[in-house]
Structure P
Amino acid sequence: MKVIKNYLYNVGYQVLAIIVPLITSAYVSRVLRPEGVGANSFTNSIIQYFILFANMGIGYYGNRQIAYVREKKSQMTKTFWEIQIVKTIMTLYAFVAFEIFMIFYSKQPEYMWAQSLNLVAVAFDISWFYEGIEDFKVTVLKNSLVKILSMIAIFMFIKGPNDVTLYIIVLALSTLIGNLTLWPNIVRDLDRINIKLLNPWQHFFPMAELFIPQIATQVYVQLNKTMLGVMISETSSGYYQYSDNLVKLILALVTATGTVMLPHVANAVSHGNMNKVNKMLYKSFDFVSAVSYPMMFGLAAISLTLATKYYGPGYGPVGPAMMIESIVILIIAWSNVLGVQYLLPMHKQRAFTISVTLGAFINLALNIPLIKIWGLNGAMWSTVLSELAVTLYQLWAVKDMLSIRSLFSSTWKYFLSGLCMFIVVFWMNTHLKDTWLMLGVEVLIGIVVYAVFIVVLKAKIIDQLKDLVGNKLNR
């Protein structure tokens with residue numbers, strides 16, 4: 001039940017972290033206009049490279065290392081401070097690198113300096129510690145409050161197209177304050193430590209191993225927006241961002257399992273319980289498949305009308321882009337289980353690194369020709385194909401450790417159910433009256449159609465739900 005509670009907490013926060021800018025984006029898209037939205041998206045994609053360097057792979061590494069030693073408070077305290085020291089130093093180096101970059105970068109300097117607050121926030125992010133001890137309640141409740149306050153601030157202070165800098169500052173300050181709110185709990189959760197006993201640099205090279213896949217991942221997360229801004233226009237970068245926001249909102253419901261399961265699986269690995277590890281993985285893969293198929297097909301079915309309805313006039317290109325990008329919901333869900341929930345806690349960093357590096361190279365190779373030919377949609381297809389390469393390689397990497405047939409035994413049922421749902425909802429979306437009420441009806445009918453098919457086909461997820469209810473009643 002602890003895993004389920006942590007999953008729900010993490011889902012809640014991940015959804016809130018995306019849904020707050022999603023709620024405000026309907027307002028911001030009209031106030032700042034496509035040009036302002038594009039400027040924010042483009043400059044944020046640049047600062048993310050410096051943030052990547054500052055993070056140094058600590059998210060996954062710190063989560064995992066804390067999970068290994070959480071039963072020994074003194075060891076956990078030592079590990080936390082060693083990792084945090086490395087992170088602080090890397091953030092300082094990253095900020096110096098940013099200042100050097102700004103000597104040569106003269107375009108929109110006020111936007112870039114405002115974005116640099118996101119880099120400062122990295123030094124104070126200790127969410128990886130609470131993920132490692134599986135205390136998601138702390139991070140969720142405190143950060144949720146800050147996100148809500150930031151949403152209120154946006155509606156209060158962002159009034160016109162000249163408020164782009166202020167908008168960037170509000171978003172960055174919400175991240176910084178959210179990170180700072182976690183520190184008071186450290187006094188309670190850790191022992192006192194003698195600084196002379198600390199050896200932070202023993203963690204540097206293991207972090208670097210996970211830094212490489214983070215660099216590769218960042219390439220096809222941020223490079224698309226950067227290249228669209230350079231090759232097409234900053235407005236196209238904004239279109240990409242707004243499509244990505246909606247897709248990532250849906251994806252957060254699925255990938256939250258990775259953050260929750262990583263410390264859980266790592267702890268099982270540390271105790272040598274491999275039977276439990278494999279059993280958890282098969283269940284997790286089936287769960288994300290059951291959830292991802294309807295989300296992928298559902299978003300694709302309503303995307304053409306949702307974009308302009310939500311963001312307003314001038315955002316028509318977001319709809320087709322979102323339909324293409326919806327494919328990654330399923331692909332990333334699978335790679336999240338295989339990579340984050342299995343390869344990393346099993347110390348298979350090399351396979352994980354190769355997979356995401358392969359995806360980065362494919363993304364980079366395809367971006368230039370596809371963006372030149374199809375613009376925004378070309379960037380989306382490049383993203384889909386690169387994510388597909390990551391997942392296919394990870395499947396190949398685990399083929400001798402897991403049964404691929406067992407992983408996919410029920411996926412055809414989810415695919416068929418999702419496809420039938422898509423046909424019904426897409427027809428309604430393109431033939432019936434285009435209103436918010438009708439959109440809500442389409443979503444509800446889609447859920448019912450998918451659920452009916454799942455029950456009729458007797459998919460595995462039904463048994464998981466029965467076990468969950470049975471365990472709940474027996475407690």
Structure Q
Amino acid sequence: MTANDDSFTNWKNREEIAESMIPIIGKLHRERDVTVLLHSRSLVNKSVVSILKTHRFARQIAGAELSVTETMPFLKALTTLDLGPSQIDLGMLAATYRADDRGLPVEAFTAEAVAGATGADKIERREPRDVVLYGFGRIGRLLARLLIEKAGSGNGLRLRAIVVRNSGGRTAEDLVKRASLLRRDSIHGQFQGTITVDEAAETIVANGNEIKVIYSDDPTSVDYTAYGIKDAILIDNTGRWRDREGLSKHLRPGIDKVVLTAPGKGDVPNIVHGVNHDTIKPDERILSCASCTTNAIVPPLKAMADEYGVLRGHVETVHSFTNDQNLLDNYHKSERRGRSAPLNMVITETGAASAVAKALPGLKARITGSSIRVPVPDVSIAILNLQLAREATRAEVLDHLREVSLTSPLKRQIDFISAPDAVSSDFIGSRHASIVDAGATKVEGDNAILYLWYDNEFGYSCQVVRVVQHVSGVEYPTYPAPAV
């Protein structure tokens with residue numbers, strides 16, 4: 001047998017193991033509300049090749065071999081346990097087991113590592129929480145995809161309705177067009193599932209989930225209880241109202257809380273999941289998820305401040321163009337944004353730097369910021385230039401950020417990539433708030449410059465859903481517990 005033959009046989013063996021993992025992962029998700037992860041990346045509904053690629057990517061950033069042959073025993077051990085709703089990270093299990101020197105069998109170690117997901121104190125399955133989307137634009141449709149995806153296990157969140165403007169609506173053609181926009185996306189690809197339209201009931205049926213389409217130009221005119229909706233979380237993705245007075249219009253019968261997908265004004269809390277979501281007061285009914293750029297820079301900024309201290313910083317964002325710009329030169333209330341988005345780089349403002357203080361009130365460093373819109377439809381990059389409180393080396397900073405991305409409470413927010421040829425389109429569909437580009441990172445003395453990629457549409461939408469899960473009480477714990 002040649003070396004090539006041996007390599008091919010090894011691939012086929014790993015392919016067979018990955019194939020056998022799929023029904024186990026699916027059954028745990030469907031019957032137990034257990035989401036199986038690999039270094040914070042979900043393996044639910046993934047193909048054989050995707051599972052193998054996720055293992056390969058995890059191996060690259062962890063700096064140690066990780067194969068399905070190593071993670072499969074842990075997955076099998078999970079099937080023997082009486083698990084409650086939770087997220088269980090096979091990568092963390094394998095890494096922790098490797099570092100453990102007690103010589104425990106995999107089954108005993110797994111039971112010990114996920115003890116909180118079993119036994120008398122485990123979380124029990126509960127009734128799903130109703131969710132309403134107010135607006136159905138770029139972020140609204142991606143939120144719909146994520147909410148429908150998460151309804152697959154019967155847990156947590158249930159998308160009940162979408163509110164859209166009444167101009168020209170209430171027609172079968174309107175419903176079909178909106179369903180088509182959900183079904184196909186030029187950037188994010190096809191919807192994974194089936195979508196039909198019930199014209200008589202004015203509903204979109206996605207993967208069996210009936211979603212009522214409500215036409216209204218005035219939030220104060222809607223009685224959500226008339227549609228059987230109760231105690232719901234309403235996500236306003238229009239950005240039309242940003243202060244407490246305006247957002248309070250949504251607090252109608254059937255709506256319990258309002259979440260804004262834009263920076264909040266005044267006393268509206270700006271929340272970045274992973275950083276300050278635990279500061280949300282139980283009785284708070286209105287909150288904001290800040291901006292995509294704020295979500296991209298605050299987690300790595302916190303990671304750097306916690307380890308090295310930050311005296312001051314500047315963020316320059318190179319941002320993809322958005323729907324609030326013009327395709328061709330035309331009138332716009334913002335002077336430069338009136339110029340053609342796909343033909344120009346456009347200097348504009350960003351409120352992300354000033355929003356840092358709301359998400360990280362303990363950080364006393366002054367952070368400034370500016371932005372340039374560029375002719376790409378999705379994925380942006382934030383260049384975070386920091387003056388640290390102490391000197392560091394590039395290797396130290398990269399080791400720290402790599403470890404944060406793998407084992408810390410910020411591992412769902414921060415990703416890490418060392419590929420030397422990475423470009424923006426590689427990060428379309430990333431579920432992290434930001435991705436540290438190791439190759440571009442520069443450190444000299446007390447100065448560190450981080451290059452942070454982020455899918456300003458999908459990654460941000462994932463952050464919004466995490467906040468909604470948290471305030472709904474359906475954000476399940478992860479095992480093994482990340483290092484604090």
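What follows is calculated from the coordinates using simple rules that are stated; it is not laboratory data. Computed from a predicted model, the values in this text were never measured in an experiment. Cβ atoms are built from the backbone, for glycine too; each structure is taken alone.
See the values below:
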{"quantity": "Identity of the structure behind -10500 (criterion: helix-only ellipticity at 222 nm (-39500 (n - 2.57) for each DSSP H run of 4 or more, over all residues; to 500), calculated), options P, Q", "calculated": "Q"}
{"quantity": "Structure with the greatest value (metric relative contact order in percent (Cα under 8 Å, 6 or more apart), set P, Q)", "calculated": "P"}
{"quantity": "Read-out distance in nm of label points 7 Å out along Cα→Cβ at positions 224 and 408, computed value 3.5, structure in P, Q", "calculated": "Q"}
{"quantity": "Winner on volume of the Cα convex hull per residue in Å³ once structures P, Q are ranked, highest first", "calculated": "Q"}
